[in-house]
Structure I
Amino acid sequence: MATIKEIAELAGVSRGTVDRVLNNRGSVNRETAEKIRAIIKQLDYKPNPAGIALAAQKKKYLIGIILFSRKNPFFDDVMQGFSDKAEELSLYGCQISVKRVAYHPEAQLSAIKACLKEGVQGLIITPYNDDSIREELNKLIRSGVPVITVNSDAEGVRRLAYVGSDYYNSGQAAGALMKLVTSGPVNLGIINGDNNILCHIQRVSGFVDKLSGDTRFKVVSQGESLDDDEKAYELVSRMLEKHPDINAFYFTAAGVYGGCRAIAKFASGRDIKVVTFDEVPSTVEMMQKEIITATICQEPYWQGSKSLELMFACLSDEQAEIKDSYYAELSVKIKEIV
């Protein structure tokens, strides 16, 4: 019976590289992967389930995961990606410890410390963009615990990798979309999620830069919803009361449902264009009601699955080839194709 060692010798690679190809985890050069698969087929290699289980019993990998609050349904899809990948990797000794916390640096700091007490060997986090979080993560990394950022990155953190959208590019795409769906003068209201979340800031920056120089567009009001529907409802209500000439809204994050409820109530019958992100159920509902014009999606399930795959590869294979950044593919949804 062929062994992984024999396959590695024939392919001229390490056993870890063969293992990554066999289990579809980590990054392997396409030509190398094809060569290994050809050898596997030629030798009719069959993995030994008993051996896999025995190896898993010898070493356990506990990976901490810190995501934002359950108030943001986007992270439910990210979490599903984590859960499915964790089940797939459980045979190899992979376990996860998940914490969903509020949008506040103290909440994240408490979650990080709780993960350390549990003895996690790696941490995957959607970081709050705050000095205290950066310092804690870099301290963790210096102690030998690798960190992967998911969905949003952190400035100045020596993390292993980032998995998520290119958010400046996402903002640029939203700006291009707003140009397509509007005509004539456009008075914009921008609803940001949280000014301390790097990805939200980048989405605003990309959007504004895309529209700069186009005299049709004027940003007349801007504010934070903190990804909360009630706060978004109050914010949009005040914007429409103070600026009745607003005819377009850009939502960078969650809080979309609350904001759209305000548009439906206080601007009913007006042609207001609304561009958002993600395809959560409440956003789909508002698209069907023709309040949201279009939404941009960013593969949340993949973000969870990919980041856990990479962290496990890092912990289980010293020769794992891991890039600095992995970007989600963007897709645009309108009422007719949700």
Structure II
Amino acid sequence: MSQIKRTEIAELGEFGLIDELTKGHNTKCKTTLRGVGDDAAVVAAGRDDAVVVSTDSLLEGIDFDLTYFPLKHLGYKAVVVGVSDVLAMNAMPEQVTISLGVSSKMSVEALKDLYEGIYFACDELGVDLVGGDTRASVTGLVINITAMGRAKRKAISYRSGAQFNDLICITGNLGASYMGLQLLEREKRVLSGIDNPEPQFKGYEYLLQRYLKPRARKDIIELLAEEKIVPTSMIDLSDGLASEVLQICKSSKCGARIYLDRIPIAKQTTALAEEMHIDPVVAALNGGEDYELMFTVPLAMQEQVMRLGVVDVVGHITRETTGAYLVTPDGSDIKLRAQGFKEE
């Protein structure tokens, strides 16, 4: 009797696993404009409009640690995680649903704190919480968020639209969220077993804010619309710059050059990274959870994009045959690789 082959999930990575599970499945409804393979699905809503839908899960012990993650911040972040995928399609978010798996260790008061953060984020982003579900959980807190938004079909930016010589633009700075997590984990280890612990966060408050209460870049989508800029492609920076560049390259069948000295990294990120013997560039490339946006525009729009004042041009799109590389200040090329399970 032949033994059935067993493939470990880690061999494929997150995106490889998605490809394996969804290959050969074609959409059947004419209203499904985009299914699996982007930040969100796109469904027709009339002749010119489309509804954008995304879903995400956050698992206790994997995506957050309640030892140091305040529930109000967690509720806020859950909404940001969902809404960021809608924004990454160049769409405006409108509704969210939240489903919870709740363990018996949680009190009603704790859940009220969680929902206070959820409602705060909804109010700030102008979206409505319109439903969800609550179930018992034996594995800790589980949060599932579905986010929905709307856009004109012609304004939607997919991962697959990048063109040769397009500029690669990013909002904000990178690596701060990852270093905020490293700081929290360090203090948790150092203070383990100590009564009335007093963690040392002074000087690194910005990093904690970037991890515990990230910002959904709705302002960028509003600004692009105001300036009548429709990116050729877009993705949110949730898994690290390297992973997201490779996703654009895969979907758009292109290569890329990212210039190391153009990657924006905050001073606190660099300072803590050096203190903890971590390369800040590695934190920016592979850290993840920044929830900034990366998008591409034609080279002819360089001046217009730079005038926005909130965007950095970090590279450009090349031919598929040239691959995706990080270019160092001395001109050396380093092949971009996504690290870990989340980044394939």
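Here, each number is a calculation from the coordinates, and none is a lab measurement. These numbers were taken from a predicted model, which means no experiment stands behind them. Cβ atoms are built from the backbone, for glycine too; each structure is taken alone.
At a glance:
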quantity: Among I, II, structure where relative contact order in percent (Cα under 8 Å, 6 or more apart) as derived comes to 18; calculated: I
quantity: Origin of the value -15000, where helix-only ellipticity at 222 nm (-39500 (n - 2.57) for each DSSP H run of 4 or more, over all residues; to 500) was derived from one of I, II; calculated: I
quantity: Structure from which 20.5, 68 was derived, Rg and Dmax of the Cα atoms in Å, options I, II; calculated: II
quantity: Highest-scoring label, criterion being FRET efficiency 1/(1 + (r/R0)^6) of positions 195 and 243 (r between Cβ atoms, R0 = 30 Å, to 0.05), among I, II; calculated: I
